[in-house]
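Every read-out reported here was derived from the displayed coordinates using simple, explicitly stated rules and does not represent laboratory data. These numbers were taken from a predicted model, which means no experiment stands behind them. Cβ atoms are built from the backbone, for glycine too; each structure is taken alone.
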Structure 1
Amino acid sequence: MKQQFLYFLKDIKRMLGKYKIRILHVWLSRSFVGIFLYRFERGCYLTFGRGYEYLRIIFIPIINLLQAYSNLDLHYKADIGGGLFVLHPSAGVVVSGMSIIGSNLTLTGGNVIGLKGKCKRGDFVIGNNCSLGANAVILGPVILSDNINVGALACVTKDCLIPGATLVGVPAR
């Protein structure tokens, strides 16, 4: 739970940018609510383990309301590093529970990080400092290196182990 709190502070720091006074606006934004919900659920999952899946049933009405407000469906089993930043959450974002994502992920909006078939833990990895353009899709199992930029409307279905690459097109190359 402590690690998720520290990640959440890093998330907030990225949302604020260089103007710390933006906290007055940020704490009511859709991104803040969605990321807070993810970090809270992830912390509970890491604390209670599989028991959280059953404990969660009690809170599903509240969770569904917060997800509907934020338009962010970040699965609590997804391992996302600190510095998560969602620019336009009104377009919706979905992240699969099987994904392992590094720090400083930037999602523009309308993004899907999901599976196209069976996958085991560790088969779906996205590196640090990656960015997804508007409506970009990553269908795993894939492994993406650090500093990858995925262009708008791109669909990534294959591994990219070249750090700093830019992937565009359908399928992305």
Structure 2
Amino acid sequence: MRIIYAFLFLIISTNSLLGQQILIDFGSSTGGQYWSVTNDGVMGGLSKGRAYLTDSSVVFQGEVSLENNGGFSSLRSPYERFQLSNFKEVELKFRSSGLPFSITFSKSRRFWIPNYKHFLITEDEEWSILKFSLSDLKEYRLGDPTYDRISRSDIENIIGISFFNEGKKEGKFSLEVDYILFQ
């Protein structure tokens, strides 16, 4: 298994008149912990993904192959407790082209344990700001919906955030993320 450590991110916690916030701010001028790219090669697939930092964002791009039981490329945070229980909303600034993506929240390192997703939909390469409620995250097990939503206790136990290409489709992709804000 080869994991490429590609980026730094900065988590800024603030207490303001508007309430507490956590900002994951991507870009080459920020500091923090490493995110990594994981491709389907961990299971024998041939997909390729890479990431690099710009002055204000992270760019994740590559090509998904279905050969040799492949079908995914992902950009993942380090595993750590994110302490999201005090937050209700997520705001994300991104742009993408090619394959569809989701932002995924995990409560375990084991791939078969359910995770929680929200899909990122853009029709062009323009910047989009997506806002959604943490309580609206839908549960998935091995990529299939369970038709449940995230529970309060699961929000408290999030240890990983990632971006996954969705739909097990072949093709090129590009996803650029400026920030993730929890409010």
Structure 3
Amino acid sequence: MTTASLTTIGAPSPEEYSTYFGRYVTRLPAGVDILDFLARQREELLARFRTVPETRGAYRYEPGKWSVRQVVLHLSDTERILAYRALRFARGDATPLPGFDEEAYAPASGADAVPLGELVAELADVRVATLDLFRHLPAEAWTRRGTASDAPFSVRALAWVIAGHQIHHLAVLSERYGV
């Protein structure tokens, strides 16, 4: 039994995250078990990409947009950063954390030189690490707060943002990339 399973982790309230990140938090269904949801997302991601050909990895729906590979690596980068923030806040570290420029990360990532299947496997591995972090948090850690990108966040809000961010980008991959 994990520490987190000993208690119900309720959804964050709007004061636990910035308005900008509300677009991710609100993508999750009401009453969701966040740990189960994150685990299911991993399996759905692997199933979804199982049939995507490697050649699709370089696709961009218009010039100047990220490739499919860059979107997948962006998901890994963002989840790592958000989980790091959650770790810091969960441990009571109140040091304000800086933001990051996703538009600068994508071209510097080298994603287009990595096979799509490897990037998807990496994202799945990142999710395992995120789940391990969240599953072993003591109950009181979920409501601890900190500041990142000049905005307040609770640990639980970061878990919801991670899940909602993936929902958002998988929808974009479906609607604009045909993936």
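Quick check: 52, 38, 32 is what I get for Cα extents along the principal axes in Å, calculated from one of 1, 2, 3. Which structure matches?
Considering all the candidates, the number was obtained from 2.
Using the calculated result -11000 for helix-only ellipticity at 222 nm (-39500 (n - 2.57) for each DSSP H run of 4 or more, over all residues; to 500), pick out the matching structure from 1, 2, 3. Considering all the candidates, the number was obtained from 1. Each of the structures 1, 2, 3 was assessed by relative contact order in percent (Cα under 8 Å, 6 or more apart); the largest value belongs to 3.
Figure out for me which of the structures 1, 2, 3 the number 3.2 belongs to, where distance in nm of label points 7 Å out along Cα→Cβ at positions 42 and 58 was derived from the coordinates. Value 3.2 for distance in nm of label points 7 Å out along Cα→Cβ at positions 42 and 58 corresponds to 3 out of 1, 2, 3.
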